[in-house]
Structure 1
Amino acid sequence: MPKLIAPTVVLHAAFLEAREEWGEGAWLHGHGVRPTDDVVSAAGFERWVASLHDQEDVSIPPIDGWVHCTYRWIVEDERFLGAIALRHTLNDWLLQTGGHIGYGLRPTARGRGLASWALGHTLETARSLGLDRVLLTCHPGNTASARTIEAHGGVLEDIRNTGPDRVKRYWINLRP
């Protein structure tokens, strides 16, 4: 049975195994990994996990250009399957490109409904934070993500160019 858990150093090896599955240089949507983060060494991974927890703590100012964010890992039987991030507010980049919620599953975990399951739980968290609606985005060719968003009430606002990428932008209303 899958669980959503707060990031933990206990899953370092499992995280690295999943990262290998994505492949070198893959962007890990919803994971909060920046290019300068050292997630390979034990000490670097510990610092990174601590930074994910700090981003959720509203008493700590966010990193310049970032917003407060709640990260949860999708785990089953101590196997890291993916992550989902709930950004508490939107800055300009998130409004145009990234959205409130981002998620990513390792390739072998896809097709099981895990993204939809995790999104449902994360929408409840967004409600508890007082958000009235959330923005989710995906690439136009990512039909699985679009279906997941639409299944949770996502209404397509537009498809727009955001620099080198194009994104589909969906809003989900959280209040009746």
Structure 2
Amino acid sequence: MADEVKVYPITNEEINMAMQGGMSLNALEALHFARLLDSLESDVKRIYLDSPDVLQHKFGVRVGLFSKKTVAAFGAKSKQEGAIRMISEHKADEKYPVVSGSSIISKVTRDREVDKIKAALGINFGSGYPADKHTVEALRLNIKTRKLEPYLRQKWNTLANIRQLRMKEFTQ
């Protein structure tokens, strides 16, 4: 059971600025998890994270370093009284119902934002995920129209691959 539910969206502008400054997407996510943790009013004893990091424990440690609260990442020894126990695992949404619920809330929030962008632009770019052919086609068209530019994360492999493909077409 979750004591509190909060959503903290990360904008494409913030992602672009952070990555231009050398911060990885995982570090930015850890920073935002820490901000959410710090904003909680409940007396939290345990936090579960669905780790995006290759080293799942590392993500939890990173969140703890960014947080103002005393956190002990699962597996780490902490002699500090009152430390929040943080469990950071891959596919935590499959193991912990509270993470499953969080994933659903995040997905619904994201989908609503995507629908707002589609309505504002009058462009159906699909889900916005790289495996979606509508998204890829919209990104290809965007090279000419630039309508999606205000909403794009510039350091995105899918976008880089499409741009590279266009460059190859010109040189052939």
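Only the coordinates and a few stated rules stand behind these numbers; no lab work does. Treat the numbers as computed from the prediction; the structure is a model and nothing was measured. Cβ atoms are built from the backbone, for glycine too; each structure is taken alone.
Of note:
- Among 1, 2, structure where helix-only ellipticity at 222 nm (-39500 (n - 2.57) for each DSSP H run of 4 or more, over all residues; to 500) as derived comes to -9000: 1
- Among 1, 2, structure where distance in nm of label points 7 Å out along Cα→Cβ at positions 82 and 106 as derived comes to 1.3: 1
- Read-out P(r) over Cα pairs in 5 Å bins from 0, in percent, computed value 1, 8, 18, 21, 22, 17, 10, 3, 0, 0, structure in 1, 2: 1
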